[in-house]
Structure P
Amino acid sequence: MTDTLLVIEGRHADIPSFASELQKKGFEVHIAKSGEAAVARLEKINPSLVVVNAASLRSSGLRICQSIRDKNSKYPIILVLAKEARVDKDIADTVLILPFTVQKLSNRIKPLLPGDGKNVVHVGPIRLDLEHRRVKCLGRNTKLTPRLVTLLQLLMDKHGEVVERDSLFKKVWETNYTGDTRTLDVHVSWLRRAIELDPLKPKLLKTIRGVGYRLDV
C-alpha cells in the first residue's frame, strides 16, 4: 500500500521543491500551496504524513502546523525551515533545516509512517504497532516481546513524565513484589536498542537516578 503525503509548499527558485522527488521515491503526493488549502483537504486526502515546506512559503510554518494539529492531531508533521529556529516540540514531529537531500527527508518520513496494524500508538518519532508488536523509530523496525510492548506503551502514555521504577515494575510484571527490579533495567536496555541511535547514550529513554525513567520525545 502506497503511503500518502500532503506537501505544503510554494515556488521559489532558491528553495528546493520536494513534491516531485518524493513521488519518485514511491509516495503518493498531494500538493497544497497554502496552509488554508491544506487544512481544507486533510479529511479528503487523509494523508499518512504532512510536510510543511515553510522555507518555500517564506514563513515559520508555525501557524500552518498549529492549524493542522487543531484540525486533527493524528497527522505526523515534518517542518522544513530555511534557518535554525526555536520550535515547540508539539508543533512538529521533526524539524529539518535547509540544505538537506531528498533522501534525508525520505529517511525522516519513514519512521513516522503508520505501522501495518490497526492499533498504532504514535508519540514523537516512535510508532508502536500493538497488533503486530513492532516499533518503528529513527529508521528501524523492530519486533518486541509482549512485555517490552507493555513497557514501551506505559512510557509513551506518560511521555515527558518521570515514571517510578516500582510503578513500572508492578504494571509490566503484574505483581506487587518490588524487592528486585533489576530485570526492569535489562528490559529498558533492550528497549533502547530498538529506539535509540546510540543505546549507550540514550536521547529518548532517560534514566532518572534513584527514581525511574522518562521518555523524552
Structure Q
Amino acid sequence: MTAPVSKISDKVPEPTLRRLPWYLSCAKLMKNQGETNVSSTQISRQINIDASQVAKDLSYVAVSGRTRVGYDIDCLISVLEDFLGFTNMHKAFLFGVGSLGAALLQDTGLSHFGLEIVGAFDIDPDKVGTVISGIPVYHTEEFPKIMKQSDVNIGILTVPISIAQMITDYMVDGGIKAVWNFTPFRIRVPEDIVVQNTSLYAHLAVMFNRLNEELIRQ
C-alpha cells in the first residue's frame, strides 16, 4: 500500500484532534497483538466510538483503507504519528516545580509523544539548582537569559492560580509561542499564542457530577 499524504488544507476540528491519539494507541495495541490490518469497526469496538465517526476523523489524515480489509496498520500508525506531530521533538520549559510539575518532569512517556522538557523554573530556594530526572531547575528570574540561548517555544504552566496570569505574561514576553496550562485559571494571551488548557480539577468536576447522577438513578 502506498503511504498516504496527510492533508494540510483542511482545518481539523478540535474534537477530532482529541480522538486521533486514541486511534493511534488502539492501532499500536492491535499491532502488538499481531494484527497487520485494522478497520474503523475494530477501532470503534475498542474505544466505544461510532465507526462512522472513526472513518470521518481518519479522512482528515487522508489514510486509505480497503473494503473488508481495513487500513494497513503500519501505515496508519506512521501517518497518525506524523500528522499529530509526535515524530518531531518539541522542546519545552516548565514553570512551577510543585507536586504536579515535578511529576511531569519525571514522566518519561512525554518524549514518546514528541515533547521534551529541557528546563524548569521556580523561586523556591530548595528547588532552584537541583536536577530532576536530568532536567535542571533554574530560578524564574533566569528565564529571559536562558530563553535567548534556547530553541524552546512551549511553556508548561503548573504554578499556583494566584500567579498564573503573571507567569503567562512573563513567558509570552520572553518568546514562548504555546502554553500548556495545567492550572484551573483561564489565562489570557495574544491571538498568535497557542493555549491548551488541561485542568485536572475541571475533569474531576465532570466525573463527580456524572457519578452523582448515576448514584441518584440507582
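Values quoted throughout were computed directly from the atomic coordinates according to the rules given, and no laboratory measurement underlies them. Since we're looking at a predicted model, the values are computed, not measured. Cβ atoms are built from the backbone, for glycine too; each structure is taken alone.
Quick look at the numbers
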| quantity | calculated |
| --- | --- |
| Identity of the structure behind -0.58, -0.65, -0.81, -1.30 (criterion: log10 I(q)/I(0) by the Debye sum over Cα atoms at q = 0.14, 0.15, 0.17, 0.25 Å⁻¹, for residues 63-158 alone, calculated), options P, Q | P |
| Distance in nm of label points 7 Å out along Cα→Cβ at positions 79 and 103 - highest-scoring structure of P, Q | Q |
| Source structure (of P, Q) for FRET efficiency 1/(1 + (r/R0)^6) of positions 31 and 127 (r between Cβ atoms, R0 = 35 Å, to 0.05), computed value 0.30 | Q |
| Structure (P, Q) behind the derived value -12500 of helix-only ellipticity at 222 nm (-39500 (n - 2.57) for each DSSP H run of 4 or more, over all residues; to 500) | Q |
| Ranking P, Q by FRET efficiency 1/(1 + (r/R0)^6) of positions 47 and 143 (r between Cβ atoms, R0 = 30 Å, to 0.05), the structure that comes out highest | P |
| Structure from which 5.1 was derived, distance in nm of label points 7 Å out along Cα→Cβ at positions 23 and 207, options P, Q | P |
| Top of P, Q by mean count of other Cβ atoms within 10 Å over residues 95-102, largest first | Q |
| Comparison of P, Q by Kirkwood radius over Cα pairs in Å - largest value held by | Q |
